[in-house]
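*Asks:* Structures follow.
Nothing in this text is a laboratory measurement; each read-out follows from the coordinates by a stated rule. All figures in this text were calculated on a predicted structure; none of them were measured in a lab. Cβ atoms are built from the backbone, for glycine too; each structure is taken alone.
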Structure 1
Amino acid sequence: MVMRRLQSLVLAFGLLGLVATAASAEDKYPSKPIKIVLAYGAGSATDIITRIMCDQLRQVIGQPCVVENKPGAFGIIAVEEMARSKPDGYTLMIGNVSTNAITPVLFKDRFKIDYQKDVVAVARLADLPTFLMATTRNFPPKTLAEIVAYAKERPGKLKYASPGAGSFPHYDMEILAKRAGIAMQAIHIKAGPPGYINDMTLGDIQLAFMNVATSAPQIKAGTLKPIVTTTEKRLDDYPDVPTMAEAGFPGVGTMLWAGLFAPAGTPTPVLETLQKAVVETLKSQPVLESYARQNVRSNPTATLAEAQSWLNGEIASWQKITSEIKIDLTD
C-alpha cells in the first residue's frame, strides 16, 4: 500500500515537472521568427527604417524578422492583418504617421476592426526629415517662392505626388497650397516615393514631399532637387537647403516617424520583451551609424506606457488637423 502511494506521488511529481517544462518553453519568447507587416513597398522610408532595425534586432532576440510589404488601402490592409493575427508577439506591424495616426481618423468607418481597441503601440522607433522635392526636367523654379509664382501663372497645372489620399504628404501639400494661394493636381500612388520617382524624373509630376533617405540618390544624380526641408533647422548634409520657415511657411510639413504595433491582447511580458529589445537595438552602434547615413534619427519611446501615450497624442493632433483642413479623399 505504501509502495503504491509512493509510486503515485512520483508519477504526480513527474507530470507536474513535464507541465512546468512545457509552460517554460511556451513562456520563452521569441522561439521562432517574427513577421513584420509593412504598409509600404520596398525602398520606402518605413521599409528602410524597418530593415536596418531588423538586421540588428536579430542579434538581440536571437530570432529573425520576416518583413512582408503589403501596401494599399491607406494602410488598412496591413493594420488589419496584424490586428487580426494571434496576439502572441509573432505578427507585428511597423507603420508611420499616415497609416497609424491619420488613417484611423479619416477612414475609421473603412476598418473592420476597432483600431483604438484592437491595436497597441509597442514603441516609437525613429523619425526622419522630409524635403519638398521638385523635378529638374523642364521645370525651371529653384526656390519655393519661384514655385508659388510659377503655379499662380498656371493654376491647376502643376502636379504633385502623394502615397495616397489623406496621407500626411497629401495634407502637407494642400496646407502649403492653401497658405500660398495656389491650386495643384494631386496624383496618388500607393507605393509611395519609390513608386513615383520615375514620374518625377521624367517631368510628368513636378513636386512631392519626400523623405531624405529615399530622395538622396536622386539628389546625387541631379534628377530631383530639394527645395526646402520641414525640419526646424537646416540639415548638416544639405546646408544650402532652407527650412520651410525660412521660405516663409512656418509650421508646414510633417516629420515622418515609424512605430512598432501589436495586436491588443498580446501578453504584457511579451510586449515588454519586445519593447526592451527594440530600445536596445535602436541604441546600438550599428543601427545608429546606418540610420545616420540615411539621415534617420533613432528616437525610441522608453516604456510601453510612453509609447501608447505618444500614439494617442498623435491621433488627437491629426483629429484636430483633419477637422480644420478639408481635402478631397478620392484616391
Structure 2
Amino acid sequence: MDRRKFVAGSAAAAAVLAAGAPRAQDAYPSRAITLVNPFPPGGAADVVGRPFAAALEPLVKQPVVIETKAGAAGQVGAQYVASAKPDGYTLLIHIVSISGFAEVDKLFGRQPKFTRADFVPIARFTEGPMVVIVNDQQPYKTLKELVEDAKKRPNEIIFSSSGLYGALHLPTALLMKAAGIEMKHLPTNGGGPALTALLGNNSQVLVSSIAAASAQIKAGKARALACFSAKRAASLSDVPTLKELGYDVEFSLWVGLFAPKGTPDEVIKKLREETKKAVATEQFAKAIDNIGDVVAYLDQPDFAKFWDVDAKRVEDAVRSIGKV
C-alpha cells in the first residue's frame, strides 16, 4: 500500500471516530458554574444563594461559585448575565425586582437594557413576606406610632432601600401611599447596605425580607412592626400584617434561578434536575429555616407561570408609584 494513502486514510478514520464518539469532558457541567449575585453581600439573593451553591456543588461535582456584580438595584448583574454566553456556566440568582426594570425604563421613556424575555426561569427557591423594621434607637413599638410621627414630620424620617424601584423601595412606597405619609428615601445598592444604614441610624426605617433581617431582629437591633403578607409569618407570629392594621397592601420577596436566553434545552434540563435535588436537601432547608425564610420551590413550568402573574403585580406597583 502507498504510504501516503495509508497515512491519509488513518487520519480520516481518526477524525470520523473523534467526531462521532461523545467525549466525557463535554458532559455538562465539565467546569465551574458561576452564580451571579446582583446585590452586595447580606441581601436575600446572597443569604439564599450561598446555601444553594453549597448544596448544588456536590451534586454536579464541580465548583459552584457566587460572584457578586452589584449595582443599580440589581440591574448590573442581571444585564451581565443577559449578555453572557448561554452555555449554563453563568447563571443569575435574582429576586422579585427583576420583573420591574423594563417597566421603569418605559416610565422614563428609556430603551430597556433587558427584558424578562432575555432570561430562562429555572426554579424558584423561596418566597416570603416583607417586614417593616426600625432600629433599636427608635421609640416606635407599633406601626401606628411610626405613621403618626411621620404625619407630624413629613420627609424627616429616613427609610433606606436597595435602590430606586428595587424590591425594598416598591413595598415601602406602596405603604407610604396607603398610609398617607412621606419619608425621605436613602437608596443604597443592595439589601445588605440598606440594613447597614438602618443599624447605623443613617436611616430609621426599612422594609426588608425576613430572611435578610432575621438575625438583627433576633439580636434586638431591629424591631419588626408589620408584615406585608396575607397572614402572619410563622417566624414572626407576634407581628401583625398590614391588612390587620387596615392597610390593603401585600408584597412578597422571592428568590429564583435564571439562565440567559438561548441556553440549550439539555443544559436547562440538567440544571432543573440538580436544582430540585439541592433544594430538597436537609442542608438547604435548615439554612433557610435559620434565616426565618420558607422554602417555596417551584420547578420551571410553575415558576414561569408564577413569574408571569407576579411581574404584572410588580409592573402595576411601578406605575402606581410613578416617577420619583
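*Asks:* For mean projected area of the Cα convex hull in nm², for residues 54-149 alone, the calculated result is 10.0, so let me know which of 1, 2 that is.
*Replies:* Among 1, 2, the structure yielding 10.0 for mean projected area of the Cα convex hull in nm², for residues 54-149 alone is 2.
*Asks:* If distance in nm of label points 7 Å out along Cα→Cβ at positions 70 and 102 is computed to be 2.8, which of 1, 2 is the source?
*Replies:* Attributed to the structure labelled 2.
*Asks:* Who wins on distance in nm of label points 7 Å out along Cα→Cβ at positions 126 and 262 among 1, 2, i.e. which is largest?
*Replies:* Going through 1, 2 one by one, distance in nm of label points 7 Å out along Cα→Cβ at positions 126 and 262 peaks for structure 2.
*Asks:* 27.1 is what came out when mean count of other Cβ atoms within 10 Å over residues 166-173 was calculated for one structure; which of 1, 2 is it?
*Replies:* Going label by label, the one that fits is 2.
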